Structure I
Amino acid sequence: MKKFLCLFSLILFALPAFSQEDPFARSRERMLERDIIARGITDSRVIEALRRVPRHLFVPKELEKLAYEDTPLPIGYGQTISQPYIVALMTENLRAQPGERILEVGTGSGYQAAILSEMGCEVYTVEIIKALADEAQERLFRLGYRNVSVLWGDGYLGWEEKAPFDGIIVTCAVDHLPPPLLQQLKEGGRMVVPVGPPWSIQSLLVVEKRKDGIVTEDLGAVRFVPLTREKRVE
């Protein structure tokens with residue numbers, strides 16, 4: 001009888017760990033193989049960050065079954081979470097290193113900030129829609145991302161108090177390179193940003209700030225929601 005009780009206790013003790021298994025782990029792995037690695041993303045740190053961040057917790061509950069499809073998804077307030085491949089492409093081309101200070105313009109649900117956090121960066125992210133900023137801050141804190149700071153404000157202006165930045169990633173479209181962001185970027189730093197007309201096709205640019213000027217590389221056509229500037233949306 002004692003042996004039976006001990007075995008039963010061990011089974012009960014093991015149950016919580018089993019019940020906490022991530023039900024989306026297989027979908028996330030399939031996304032990585034099909035939509036990230038097969039499409040040319042090679043940076044192992046980016047791939048591992050995408051593997052660790054639970055994207056289904058950054059989308060509305062009713063859309064979580066679509067979280068690991070390679071598509072943008074609405075997150076409310078006219079905003080979207082970018083498709084996983086674009087997140088990976090932008091992150092890889094940012095070339096962020098552990099300990100670097102990174103500015104994100106357009107927090108959204110906080111997914112991109114979480115990816116950079118997993119890579120060991122010190123992340124400062126700006127969101128103009130207060131409800132999204134508040135939700136992202138609560139979500140990131142709840143999930144344990146302590147190296148991310150969220151600001152409700154105008155991302156076009158960057159975050160001057162925390163500058164300069166080793167890298168800047170802009171997750172909404174601008175029709176020109178914002179001078180405040182270029183000013184806040186360190187010499188030798190990189191900015192990844194979609195540039196082009198709103199609600200149309202933009203070019204995803206990598207902007208490198210060098211001593212002798214700005215050098216850009218075009219990664220191809222993308223379509224992002226435009227940067228909001230008119231007022232800080234409650």
Structure II
Amino acid sequence: MKIYKYRDFSNPTEDSFRHLEASIHRHLIWCARPDTLNDPEEFVWKCIYTATPETLNLLTEVLVRARRSTPADARRIAEVATRSGRLQDLVAPVINNMIKQCRDQVGLACFGSAPDKEILWQRYGGHGAGVCIEFQVPDDLLGKQLHRVQYLSEKRLHFDQLMRAFVDNTYGQEVYDAVLLAKPLFWADEEEIRFVSQRHSISVAIDRAQVTSVFLGNSLKTDVRERIRWITAPVAVANRV
């Protein structure tokens with residue numbers, strides 16, 4: 001499988017060239033904080049607060065852990081909140097903490113699925129004054145380190161899912177998939193693939209990845225183009241088609 005990392009060199013810094021060298025020769029990819037990405041709705045979703053048969057027990061356990069309540073007190077508060085429709089107010093601090101945890105811990109790197117997507121060159125490749133790095137990666141990484149983004153008309157989570165993830169970390173992936181691996185339909189043309197790291201603001205190597213080609217944007221400045229060619233040697237370099 002091939003994935004593509006677009007980089008903007010319209011106004012490059014020394015860090016820009018260092019990150020390029022790291023990608024080409026050491027196959028390292030920068031994993032950013034999720035809240036630094038370009039989608040303002042990255043952490044926005046519709047939360048469903050309709051009670052289910054599981055809600056009462058889950059909410060009781062959340063209150064025991066988050067508030068240090070006794071099981072009896074937690075059960076009483078959960079019953080009152082469920083009957084009165086105050087579920088959202090009660091669990092909002094827990095949800096906000098989970099969002100903060102995700103922002104503070106998880107790192108993301110974003111890839112395209114083709115080297116010739118105009119929308120990707122415009123958004124991430126400096127309007128043609130950039131590069132596109134082609135990585136050959138093992139197919140078995142899909143669904144493990146690499147994930148296809150789902151494009152939905154609306155991101156939805158039932159708050160049972162959030163509470164379940166809070167009391168049992170093994171359900172955390174379910175929430176991460178809904179929050180980090182889904183975007184609004186507006187972005188669907190990108191056909192994005194994401195690398196998810198357990199840390200952010202670090203460079204990470206994708207298992208067994210190889211750089212097989214580098215595509216140069218047709219609006220690169222001459223001196224920038226020459227420096228990129230020097231950095232990318234001996235990888236195959238092609239002009240953007």
Structure III
Amino acid sequence: MSVNIVDRIDDLVSVRHVLISVSDKSGLERFVPRLLEITPDIRIFSTGGTFKRLAEILGGRAEKCLTQVSAYTGQPETQGGLVKTLDFKIYLGLLTETYNAAHQQDLARTAGVPIDMVVVNLYPFQQTVARAEVTVEEARANIDIGGPCMIRAAAKNYLRVASVVDPGDYPALLVRLQADAGSLPLALRFELAQKAFAHTADYDRAIADFLMTRSPEAVKGCYRGL
């Protein structure tokens with residue numbers, strides 16, 4: 001397998017396309033309107049409950065800048081939101097490299113866009129399993145798949161993408177975006193990638209630790225027919 005080694009990137013990357021899909025929606029009411037003030041032509045992609053919350057926050061402005069991921073990809077969300085963002089067009093947008101001609105051809109072929117910032121936090125697995133009466137099935141249902149995948153893809157491509165996992169970082173991001181005319185520098189993208197990989201590692205560790213405390217008999221007890 002050949003590995004694609006990048007030797008040319010930009011320090012400052014303009015944030016024009018943002019994907020937002022969060023379990024913790026705190027801070028969005030301040031963060032998103034300010035993004036629009038800094039970059040009026042920004043385009044925001046979102047899913048499920050996050051899309052509804054953003055539509056409430058943006059009001060009449062939503063029609064111009066807010067797009068459901070399903071409308072962008074052409075693939076509707078599955079029942080219960082089980083599959084929303086696991087789509088070629090999303091990951092092409094996350095992983096594409098600015099100076100890779102083949103990637104740019106793929107974007108043109110699919111009518112895709114490079115996604116410059118991902119704002120994602122995960123299903124509340126740790127809070128779920130902290131309940132004394134939690135079942136294995138309740139825990140399993142709260143294992144996030146799409147979120148960690150997007151975080152990891154964005155963090156891997158810190159060359160161009162900002163991966164934001166902590167609502168506490170919103171104010172500092174806005175300050176930096178304002179200072180750099182809607183762009184983010186490599187140093188900050190790299191710091192966000194460090195935090196993102198630590199976040200997904202902690203999340204996976206919590207899942208593994210919980211499952212290790214349960215026996216096959218406990219799992220069988222959750223389901224009929226066994």
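Just so it is clear, none of the values below were taken in a lab; they were calculated from the coordinates. As the structure is a computational prediction, the values presented were derived from the model and not from experiment.
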Exercise. Which structure, out of I, II, III, was helix-only ellipticity at 222 nm (-39500 (n - 2.57) for each DSSP H run of 4 or more, over all residues; to 500) calculated from, if the result is -14500?
Worked result: III
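A value of 4, 18, 24, 19, 18, 12, 4, 1 was derived for P(r) over Cα pairs in 5 Å bins from 0, in percent, for residues 60-115 alone; which structure in I, II, III was it taken from?
Value 4, 18, 24, 19, 18, 12, 4, 1 for P(r) over Cα pairs in 5 Å bins from 0, in percent, for residues 60-115 alone corresponds to III out of I, II, III.
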For this session: Can you spot which of I, II, III the value 25 was calculated from, given it is relative contact order in percent (Cα under 8 Å, 6 or more apart)?
Result: III
